[in-house]
Structure I
C-alpha cells in the first residue's frame with residue numbers, strides 16, 4: 001500500500017507500507033492491504049506505520065482527515 005502523509009508545509013511521509021494505525025475521532029483503527037474504501041476524521045496523536053522491511057515507527061499528527069481507496073492512503077494533517 002502507498003501511504004502519503006501531507007501537511008500544508010510539506011510531505012511528511014511517502015512510501016510503501018503493510019500496516020497503518022491512526023487515532024480516529026471515534027477511536028484508533030488500522031488499515032491493511034485491500035481495505036475497503038474509507039474516509040475518516042483524525043484526532044491529534046501518532047500514526048503507527050509498519051513498512052515493507054517490517055520497520056515500525058510513529059509519526060505525530062495534529063488531527064486531520066484520511067482517505068483510503070485502492071491500496072492508497074492519503075492523510076492530510078495540520
Structure II
C-alpha cells in the first residue's frame with residue numbers, strides 16, 4: 001500500500017495581510033477612512049465657523065484626513081506591503 005500523500009495547504013487569500021506591518025497599515029487605513037465617512041463628517045467635522053487661512057474647518061479637516069490616508073498608502077508601498 002502506498003503512503004498517504006500529504007494534502008497541500010489551501011492557498012492563502014491575498015486579501016488578508018500576512019505581516020504585522022501589513023495589518024497595521026490596513027487597520028490605520030480603515031480607521032482613518034472612517035473619519036471621512038458621513039457619520040463622522042456630519043456630526044463631528046461639520047463646522048463652518050472656525051476657519052484656517054480663510055477655509056472652513058470642514059475642508060481643512062477632510063484635507064488632513066485624506067493627506068494622512070495617502071501617507072499610509074505611500075508608507076505601505078515603500079515597505080513593500
Structure III
C-alpha cells in the first residue's frame with residue numbers, strides 16, 4: 001500500500017524558534033538527517049515520532065502535519081480576521 005504524502009511545518013517552526021536540526025533531532029530521538037528528510041517530505045514519521053514532534057513544539061499535531069498543502073500563515077491569519085470581523 002502506497003503511503004500518502006504528508007505536508008509539515010517543521011522547518012518553519014524550527015526557524016521561528018531558532019532551533020537547529022541537530023537540537024530537534026536530539027530532543028525527539030532521531031538522527032539530524034531524519035529531520036531534513038521529514039522537512040522535505042521525503043519521509044513520513046511514525047505516529048510515535050509525530051507525537052514527539054508535537055510535544056517538542058507544544059502544538060497540536062494538525063497544526064504541524066497535514067495531508068493537504070498548508071496555506072501560507074499570512075493567508076490563514078487574513079482568513080481568520082475576515083471570519084471574526
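Of the structures labelled I, II, III, which one yields 33 when relative contact order in percent (Cα under 8 Å, 6 or more apart) is computed from its coordinates?
Working: I: 33; II: 30; III: 36.
Considering all the candidates, the number was obtained from I.
For which of the structures I, II, III does the calculation of helix-only ellipticity at 222 nm (-39500 (n - 2.57) for each DSSP H run of 4 or more, over all residues; to 500) return -16000? The value was obtained from structure III. Could you tell me which structure in I, II, III was used to calculate Cα Rg over 2.2 N^0.38 Å as 1.17? Answer for the origin of the read-out: III.
Read the figures in this text as sums done on the coordinates, not as results from a lab. Model, not experiment: these values are computed from the prediction.
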